[in-house]
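Values quoted throughout were computed directly from the atomic coordinates according to the rules given, and no laboratory measurement underlies them. Predicted model only: the values in this text are computed from it and were never measured. Cβ atoms are built from the backbone, for glycine too; each structure is taken alone.
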Structure P
Amino acid sequence: MSKSIERIALPVVSPGTARHLTVHRYGRPNARPKAYLQAAVHADETPGMLVQHHLIRLLDAADRNNQIKGGFIIVPVANPVGLGQWMNHHMAGRYELGGAGNFNRGWPDLFAGLPERVAGKLGSDSERNVATVRRAMTEAINEMKPTTELGGLRHAVCKLAHDADFVFDLHCDDDSLMHLFLIPQHWPDAADLSAEIGSRATMLAEDSGGRSFDESFSTPWTKLAAKVGPATPVPAACLACTIEYRGQADTTDELAEADARALFRFFQRRGLIEGDPGPPPTALCDATPLEGTDVLRSPVAGIVTYRRPLGAYIARNEIVAEIVDPLADDPLKTRTPVKAQTEGTLLSRRAHKMVRPGDSIAKVVGRERLAYRTGFLLED
């Protein structure tokens with residue numbers, strides 16, 4: 001068997017407290033291809049953790065049967081800091097309570113200084129270039145000196161993930177269908193992943209803003225390729241993505257086991273696990289630009305009520321939801337409509353129904369880029 005379990009200590013920032021990352025490793029040292037998977041960077045998003053639980057069981061069995069051909073690093077809980085943030089019986093796992101903001105924003109910029117580190121070391125052999133770039137990333141990460149617990153967490157994760165061929169970040173939405181985020185350079189290469197997981201929307205963005213975890217590992221390659229030009233081939237060597245495992249309430253063994261088996265089959269097709277995954281499933285969607293996804297926001301405070309279910313086809317200017325003012329004197333004049341600016345699939349809805357002005361309440365996935373969708377494309 002090749003499996004090992006490691007516990008990486010995080011910096012201690014308060015006397016009497018200590019946290020660590022638990023890491024499951026499979027495969028021979030330096031085996032290729034290498035996959036890194038983590039769950040719960042947003043610590044209150046539980047479906048991905050349960051998927052990892054079932055995936056570890058599948059990988060354990062494959063390891064006992066000597067079927068692991070590549071390398072795997074599995075981090076079932078990637079944010080023990082957020083996992084410990086509880087207030088009034090509610091886990092506040094999306095934002096760091098010390099003021100550092102969203103746990104999935106502001107990850108280290110691995111492109112910064114990269115062109116200088118590889119200057120004069122790249123040539124016409126793309127495989128050698130990949131190895132050179134990975135060594136340069138390793139050097140940069142080893143030079144980091146984190147002083148905070150969150151900085152130590154991000155540093156530890158970057159050391160584990162930066163040289164992987166596949167980096168999968170498992171999340172979920174409020175109330176949502178399965179969906180996937182990628183950079184355009186990995187489409188249609190990743191179409192088999194989209195089909196295998198049953199994605200209902202696969203959204204592409206060159207740089208969605210905010211330095212989310214997945215793009216911290218995919219975009220350095222594409223930025224470097226643009227910097228050095230086509231005569232020096234630098235492939236998009238890290239297929240990094242965010243998988244949104246439906247909604248918060250979709251945390252069941254039945255769903256998680258099926259989702260884990262889908263990942264297992266994907267890695268069989270990609271040569272990391274021995275065995276026949278069977279024929280690939282029929283894709284449920286095509287890829288669309290993230291700029292084409294309409295983020296519907298409440299114009300007023302009140303109670304959101306939805307007119308259409310998840311998965312419904314929404315027409316442009318159709319009323320998707322209404323905001324009810326519970327204190328209105330006349331109940332007949334209490335509803336404010338919220339309309340879609342595009343046509344497409346109703347992908348997600350807000351779980352908490354009391355909203356404030358500007359709150360995101362739904363997403364409609366369209367195919368045409370929307371004029372207002374520029375710059376920071378993600379929600380904070």
Structure Q
Amino acid sequence: MKQLLAVLVLLSSLSLEAQRRRPSAPPAPPSAPPAPQSLQFGAPLPNLPPSLMPLFGAGRRQFVDHQTVADGLGPIFNGRSCGECHFAPITGGSGGRVVLRIGTVVNGVFDPLTHLGGSLLQGGAVTERDGATHSFRGETPPKEATIVARRRTTTLFGLGLVDATDDATFIALAQQQAARNDGTAGRVALVDNIRAGMKTVGKFGWKAQVPTLHQFSGEAYLNELGITSPDFPDEHCPSGKCDELRFNPQPGLNDSGVKVDATASYMRFLGPPPRGPITADVTAGEAVFLRIGCDACHTPALQTGRNENPALDRVTYHPFSDFLLHDMGSLGDGIEQGAAKGTEMRTAPLWGLRVMSRFLHDGRATTLEDAILAHDGQGLAARERFAALNATDRARLLAFLRSL
């Protein structure tokens with residue numbers, strides 16, 4: 001009964017939020033409605049209880065909802081809805097958008113240039129055409145930035161399973177890797193968990209800098225949409241010019257938490273990406289994947305912990321990632337974020353690889369071969385073993401990767 005009441009309250013709150021939207025809002029990016037509980041991109045988790053399906057649907061609608069000045073958009077932002085960036089091959093996926101992270105190094109210490117607006121650049125801004133009384137300007141890299149890193153949009157499929165995996169699982173995985181003593185051990189990212197009031201394991205973001213999907217949602221609303229919420233109440237100062245916030249058309253808290261909660265629920269209940277056909281070459285390619293040591297970081301299977309939601313309760317899933325930080329040498333982006341150093345990156349999950357057209361954190365690689373051959377640091381040995389494969393084994397390995 002409490003669960004049903006919570007759903008009804010959230011739906012009612014979202015309806016009130018929707019009534020405040022400008023009627024001229026453009027349509028959401030192309031996408032399909034939630035699929036049945038089957039192996040389709042964009043479907044909810046298998047075994048998601050029927051009582052939670054309205055929460056999944058409401059969260060998805062919020063995810064694609066076009067935000068306006070009246071909703072608190074800006075004053076600087078990178079998009080006007082979550083779905084604007086996460087749309088390929090369907091809502092919740094990736095896309096061609098990239099954001100910029102900047103910084104510099106002073107006396108060997110990374111400086112995120114907080115006084116100039118911080119590490120993340122927001123390239124868009126509200127103007128008088130949006131109904132604001134002041135036209136703000138989007139941010140561009142300042143001359144002080146000696147590091148400018150591109151970050152492509154990540155997919156969100158299956159992240160509820162990662163969120164439901166106990167911190168102890170990742171800690172134990174890091175310990176097991178260290179015991180191998182082969183130079184590929186990952187490191188747990190311990191980061192600030194706002195709700196817990198302590199540091200917990202980071203699992204999300206290119207640097208594993210975010211510990212939970214709820215915090216991931218709130219941070220995205222602030223960083224990408226410029227919408228404040230209870231956990232993130234302070235607006236970003238455009239290019240560090242905090243005096244400009246006196247022109248902010250919607251000062252104060254923009255979201256009571258309803259939008260952040262809805263989006264977090266959508267991500268939590270979004271199913272993992274389905275596998276492609278498993279052919280003989282795919283099976284043989286998986287054996288090559290294991291033989292050359294790709295699984296040292298791209299862990300094939302993990303299991304969630306105990307959960308009152310049967311769709312998340314002790315579920316074995318296959319992300320092909322350990323979600324740990326690894327020193328990637330020259331492949332690192334130079335940005336220090338959370339617990340990650342400049343050369344460290346979280347192991348990118350490989351599930352959903354078959355619908356991606358660009359690879360690596362900055363999207364520089366347009367083929368799987370190029371992505372593998374760009375590995376460095378702790379991934380160098382596996383890269384060299386890949387380069388030494390004969391044509392048959394290489395083709396089989398690529399067939400396996402294209403099935404994920």
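Couple of notes before you dig in:
- Given 0.65 for FRET efficiency 1/(1 + (r/R0)^6) of positions 120 and 240 (r between Cβ atoms, R0 = 30 Å, to 0.05), calculated: source structure among P, Q: P
- When distance in nm of label points 7 Å out along Cα→Cβ at positions 104 and 336 is calculated for each of structures P, Q, structure P gives the greatest result.
- Among P, Q, which structure scores highest (criterion: distance in nm of label points 7 Å out along Cα→Cβ at positions 48 and 312): P
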